[in-house]
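Pasting the structures in now, so scroll down.
Since every read-out is calculated from the coordinates, none of them should be taken as a lab result. Owing to the predicted nature of the structure, the values given are computational and were not obtained by experimental measurement. Cβ atoms are built from the backbone, for glycine too; each structure is taken alone.
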Structure I
Amino acid sequence: MSAALPIDPDLFDLLVCPLSRAPLKWADGRLVSTDAATRRAYRLDGDVPVMLIDESVALSQEDWERLMALDGPVGQGAQAVRTRHGRA
């Protein structure tokens, strides 16, 4: 795990927003859906992502745009995990 991403990179790449199925971005200490329509943010409980819609936060358009503009990794999906482990 890197300091920038406090969860396993493989797990991060596999996680998606449960509401929109969009990839997530790690920004400002949260997992943020990259879907502009739903704009959900999910927290970590220690190093465990809490991917429950009922416990997520609906971000304002302004907050979501600010988080999307920050530097931070975006999940790349299962293919990235396979490639990382030489199973492309």
Structure II
Amino acid sequence: MSTGQTNAKAMMAGDIVFETRDFYLACFLRCAGYDLIDLRAEGHRKVFVFRDRPSRRDDVLAYYGDDAVVPPLAFSSTIKDMKGLLHNA
């Protein structure tokens, strides 16, 4: 599941952030146009940090409720890109 924690570095820059450990949610958010601003280690796992939006709660609920729409080829491409990011981080 995801969290809504804030990142201290981003807060200093004035950004409100949304963090998640859910890889496929992170891919969906990227496809939906969210800016990935950090990828940080948390033990052996990674946390994806996005610039938050007022609509994020609705977007996340649409994703988990199977009510979200993103272009399938863009989602597939984003999954490949994000896996590359994980393995090269």
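The greatest value of relative contact order in percent (Cα under 8 Å, 6 or more apart) among structures I, II is that of I. Tell me which structure, out of I, II, gives -6500 once helix-only ellipticity at 222 nm (-39500 (n - 2.57) for each DSSP H run of 4 or more, over all residues; to 500) is calculated. Corresponding structure: I.
If distance in nm of label points 7 Å out along Cα→Cβ at positions 30 and 46 is calculated from each of I, II, which structure is the one that comes out at 2.3? Walk me through the numbers on the way to the answer.
Values: I: 2.3; II: 0.8.
For distance in nm of label points 7 Å out along Cα→Cβ at positions 30 and 46, the value 2.3 is produced by structure I.
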